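Please find the structures below.
Bear in mind these aren't lab numbers, they're just calculated from the coordinates by the rules spelled out. Computed from a prediction, not measured in an experiment: that's the story for all the values here. Cβ atoms are built from the backbone, for glycine too; each structure is taken alone.
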Structure I
Amino acid sequence: MNQYPLWKNILVLVIVVIGTVFALPNLYDDDFAIQISSGGHGKIGLDLMAQVEIVLNDQKIAYKQVKLSDDILLISFFDVDMQLKAKEAFDNKIEDGYIIALNLASTTPKWLDMIGGEPMNLGLDLRGGVYFLIDVDMDAVVTKSLDTYSSELRAFLRDEKIRYQGIRIVNDSLMINLRSADDLNRVLSTAKGQFSELVMDVVKDSTVPTIIVKLTEVIFQKIRLLALEQNIITLRNRIDELGVTEPIVQRQGDYRIVIQLPGMQDTARAKKILSATATLEFRLVHYNYDVQDVINGRVPAVVAGGRLFHHRDGRQFLLNKRVILTGEHIINAASTLDHQSGSPSVSITLDSKGARKFSNSTFDNIGNAMAVVFIKSKTEMHEINGEIIKIRRQVPEIISVAVIRDQLSKKFQITGLDSMAEAYELALLLRAGSLAVPIEIVEERTVGPSLGQDNIDQGLKSIMLGFILVLIFMAIWYKVFGVVANLALVANLVLIVALLSMLQATLTMPGIAGIVLTVGMAVDANILIFERIREELSAGNTTQVCISSGYSKAFSTIADANVTTLIAAIVLFSFGTGLVKGFAVTLSLGILTSMFTAIMGTRVVINLIYGHKHRPKLSI
């Protein structure tokens with residue numbers, strides 16, 4: 001007799017039931033929604049909820065519900081047109097500081113939600129949105145590091161009273177020109193202990209004693225990785241400020257970043273905010289020399305101890321070389337209106353270190369003028385010897401000059417901005433932080449929501465068509481055994497969806513291709529088993545022996561075939577990127593579930609049908 005022990009039957013039943021429960025959330029369509037969250041505006045309460053309802057009623061926008069939970073206001077709509085109309089109304093009517101984002105609201109029943117049942121995530125190609133591939137300027141990383149080491153080496157040489165003519169950056173190294181051979185030897189003997197991360201070599205055949213300084217390969221890789229990670233963190237912060245839900249920001253290779261913004265529809269704004277490299281500097285205005293003398297060249301700016309900067313109104317100012325404060329000490333920024341002039345401004349809050357530094361500097365310079373310098377990074381294309389070369393340069397611009405009337409500390413305002421839009425953008429960039437090094441968007445793709453829905457519809461059609469054809473073939477060719485295999489196929493599909501939902505994996509079009517392939521492969525194991533049973537019947541063995549032999553003798557072949565496919569899927573996941581990984585995930589899960597349903601699942605049903613009979617006639 002072919003009978004499983006009770007615990008095996010119960011195990012199979014429990015797994016199928018759990019899989020069915022966790023696959024259920026995917027049957028409920030999401031509502032088009034708008035999510036409003038706090039952007040440094042404090043907690044969201046009933047007053048904002050009432051304001052939102054007033055805006056919707058005034059604009060005659062139909063909506064399903066307004067729900068407040070976990071400091072997030074979620075407004076759901078009947079269709080995408082109402083959603084977009086409401087987004088535009090909120091942008092105009094709701095005050096700045098709140099993050100207003102397009103979203104999809106889950107309609108999963110509460111009882112499923114309470115046990116952790118969630119629908120699987122949909123990728124960019126199924127949901128619509130924007131894809132960016134970003135290059136990080138690694139040359140700027142090296143230049144920035146060498147600039148830092150240049151300052152440290154100057155300080156070291158001054159402390160050691162070693163005379164030098166100059167330190168300059170040449171390609172990916174520093175050149176130190178010294179006064180004498182003795183000075184050169186002193187640098188080599190003393191500096192190597194303090195700068196172990198640098199490699200120092202003497203330049204031969206040089207007219208003056210010269211040392212070339214390079215970063216070690218370990219440090220070089222470390223600073224590149226650190227810059228890449230810092231940029232990823234900053235870009236994530238900026239995306240949070242944009243209000244995109246479930247974004248994907250991940251590293252690709254040694255110098256690239258992939259960004260996917262599902263549901264994002266304002267592509268131009270996303271591109272502008274992500275690639276902006278604006279920073280702020282606060283400098284004192286230099287009054288020791290007449291600025292016109294410096295402009296005319298009668299007094300070099302270097303001699304004057306300052307540097308010329310252009311104001312956005314066209315004037316020029318001579319500013320101190322020393323920077324009082326940079327944007328890295330800013331922990332919060334909000335666009336607002338100046339109480340006195342009514343002009344656009346940005347309210348700044350500093351961290352403790354920045355507040356202390358700023359307080360001391362402004363106290364010592366009451367009565368002097370201070371300038372706020374806004375620095376942007378621009379990429380220009382130049383043709384050199386027939387080759388197009390990208391050159392990045394920084395463009396500093398004074399946005400305001402004001403006399404320090406009192407000691408400033410943790411909170412203050414920046415004025416002199418052209419519009420509220422500029423104030424809002426500047427506040428956003430300051431909140432999110434500055435990029436460690438410049439970036440460039442090298443690839444951009446946009447997938448519309450309607451195209452995403454078309455992809456879903458086509459994917460489902462392909463799954464259902466393949467599924468139905470396999471069901472028909474198995475039922476005709478293998479009769480009762482084929483029907484049992486079809487039940488296993490249904491259970492297999494349910495388990496794949498359940499696992500994707502439980503793991504909160506992202507389903508993409510290649511992922512759907514993986515599921516379609518799995519549907520075709522899932523019956524392979526059953527075909528091997530059933531054909532083996534047929535061979536045993538032809539050999540004249542009893543039906544119970546045939547069933548037992550069919551499953552046991554086919555197992556090794558099934559295992560070999562599936563393990564080799566699983567290895568290929570693991571390799572695809574390890575070395576593939578983005579969409580390839582989506583295919584590998586669904587293929588791997590499908591292999592595991594198909595082995596379970598084809599071997600254990602069908603055996604349970606076959607045992608229940610034929611296992612208790614002595615010499616049953618097999619319908620195969």
Structure II
Amino acid sequence: MLKAKQMTRAVIVGHKDFFEDTVDALHRTNLFQIEDFIEDEESDLKIGKPFESGKEASKKLVKIRSIASLLGVKDTAAKKQATEAVCSQLDGCLDTLDDDLAAFIEKKSALEAQLKEIGTEKREILPFINIDIDLDLYRGYDSLAVFAGHVKDDIGPAISQITSAYEIFHDQQHGTMVLFVAKERSEEVNEVLSRFSFKELKIPEASGVPSLLLADIEKNEADVIKKIESIDSDIENLKAKYAELILASNEMLSVEVQKSDAPLRVATTKSSFLIDGWLPSESYDKLVNVVNNATNGHVLISTQEIRKEDENDVPVEYDNSKIVSPLQAIMDLYGRPKYKEIDPSSLIFITFPLLYGMILGDLGYGLILLSIAVVIKKLVYSDAIKRLMDVLIYCQIATLFFGLIYGEFLGFPLAGHHGTPGLIPGFEEIPLFVSPFAGEVVAYPIHRVDLVMTFMALTILVGIIHINFGFLVGFINEKMNHGFTEAMLCKGSWFIIELGIVLVVLGYLGMLPIAVGAALFIIGVLMLFKGEGVKGPLELPSLLSNPLSYTRIIAVALSHMAIASTINVIAFTMIWEFGSPIGVMTIFAILLFVFGHAFNTILSIIAPGLHSLRLQYVEFFGKFYEGGGRIYDPFGYIRKYTEEK
């Protein structure tokens with residue numbers, strides 16, 4: 001559970017007559033990770049050439065993916081189909097489907113271009129819509145100049161000072177002005193118009209009265225839109241009819257292309273092939289049986305010893321139970337463990353939700369987020385999203401547990417507190433004991449606002465335990481990989497240093513000689529220097545800073561509580577002081593309550609999640625975990641839509 005799966009390096013050698021059968025068997029098992037072969041000019045081994053069977057599949061795959069993109073086909077749940085049936089259907093309809101879709105797309109593109117032209121005509125005519133003059137009258141004069149555009153003010157008086165031979169048409173609604181004036185006065189008129197911020201308009205090339213033209217244009221526009229909608233409907237019908245076939249075909253052809261390209265990763269000679277790779281040791285016998293059955297025993301499979309210097313190149317496959325596996329997504333964000341390194345997935349399965357729950361600790365938000373996570377997990381098809389929802393579910397279980405301890409529901413106390421009634425009638429706080437920190441009284445349910453100093457001390461204690469647990473895991477890690485001595489020097493030294501600090505403190509209290517603790521501390525530092533060099537002692541200040549980082553648990557918790565309480569106070573104050581139970585303010589109060597807590601629900605995912613994650617990645621992992629392992633990526637395909645018979 002705390003280690004990755006044991007891996008075996010295997011080499012598969014055989015005659016080229018059995019090459020394709022071997023690749024097909026490897027692909028079908030989805031167990032063997034092929035190591036890409038790198039050519040050496042001095043060697044007779046060369047990279048192979050793709051199988052001929054993949055050429056036609058590649059052409060079809062390009063076409064089917066183009067069709068899927070144009071139709072907008074997306075992954076969805078569907079019943080698996082036999083590959084023979086898919087191949088038969090595809091051969092019979094691929095060209096027809098491609099031609100039909102191309103015709104629809106071509107028609108739609110032409111109509112969209114036409115619609116764009118109509119929009120341009122409409123924009124040009126709209127400014128003149130309220131000027132009842134045929135557009136032919138705007139042009140074709142030898143002695144008249146026509147000015148059409150926008151002006152801010154009435155220019156009639158200014159034009160009349162130049163000439164009395166003019167006529168102005170003005171549309172107040174659109175601010176459009178059309179001026180007819182003698183050509184010999186056009187330069188003077190231009191100067192006047194420039195003073196009035198005149199912006200010229202293009203006169204449409206069409207003929208007719210603008211209002212009538214616009215009616216025809218809008219009718220034509222409606223007809224074109226209707227045709228486009230009809231084509232969209234036809235395309236949707238194609239999508240509904242062929243979506244499952246397209247998904248299945250894409251998968252089937254992807255498999256064929258993947259298999260046909262396998263030789264590009266393999267060493268070959270004129271008559272033989274050599275495939276080098278990795279697989280889980282537990283699956284080695286299964287792979288041997290499958291390949292032998294596929295090639296009638298004509299292919300040789302052998303294992304190779306994994307050298308110490310090659311361990312960092314071994315691909316890593318998690319070996320966790322189903323309930324822990326969702327936490328692997330969090331591990332991969334940081335980096336997969338190396339082959340001989342402890343896998344902390346099972347550890348953060350406990351610590352990550354626990355710290356999250358300590359921060360949030362509210363029954364109301366826990367129930368809301370738990371419901372959301374369950375619904376999303378049922379509705380969403382993506383495996384990655386499902387795993388994240390599983391993690392969120394774990395976190396909300398911890399939140400509900402601490403919500404019962406804290407006695408909170410959407411910021412409201414469940415029990416009566418300091419004379420204020422709680423949500424549960426008759427339920428009052430039960431005093432338990434006096435905390436040694438600032439004389440704070442601890443009661444059930446635990447009210448965090450009244451126990452700030454106690455919670456700060458508690459979170460620091462949680463940090464010390466968490467960090468030392470990391471040192472312990474680091475000790476085990478070092479012992480497995482480098483022996484007991486190295487483990488004592490690199491990780492055990494931290495325990496000696498901490499014990500020395502404790503004894504020094506006891507010495508100051510007069511309980512022990514200070515020299516005992518000081519000597520132990522110095523011994524621990526020297527051991528650390530021996531094990532990790534200069535960088536080890538340089539990290540000594542982290543013994544103080546790391547536990548203090550855990551006080552963010554109470555800091556973030558109090559900020560979340562403050563937001564929830566503020567929302568509640570404002571909402572209920574609006575009802576009690578400013579409005580009747582059925583007044584307008586009540587509606588605003590309800591909206592504030594709903595949207596305020598909705599916003600705080602989002603923060604309830606982000607803030608506790610990020611801070612809990614940081615405590616794992618920085619404070620906890622920093623004590624033992626390196627990461628950076630290779631991801632195990634077997635040659636094969638996880639089928640969703642097809643199956644071989």
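If we compute distance in nm of label points 7 Å out along Cα→Cβ at positions 457 and 553 for structures I, II, which one ends up with the highest value?
Evaluating distance in nm of label points 7 Å out along Cα→Cβ at positions 457 and 553 on every structure, the highest lands on I.
A value of 22 was computed for relative contact order in percent (Cα under 8 Å, 6 or more apart); which of I, II is the source structure?
Computing relative contact order in percent (Cα under 8 Å, 6 or more apart) on every structure in I, II gives 22 only for II.
If helix-only ellipticity at 222 nm (-39500 (n - 2.57) for each DSSP H run of 4 or more, over all residues; to 500) is computed to be -16500, which of I, II is the source?
Derived from the structure labelled I.
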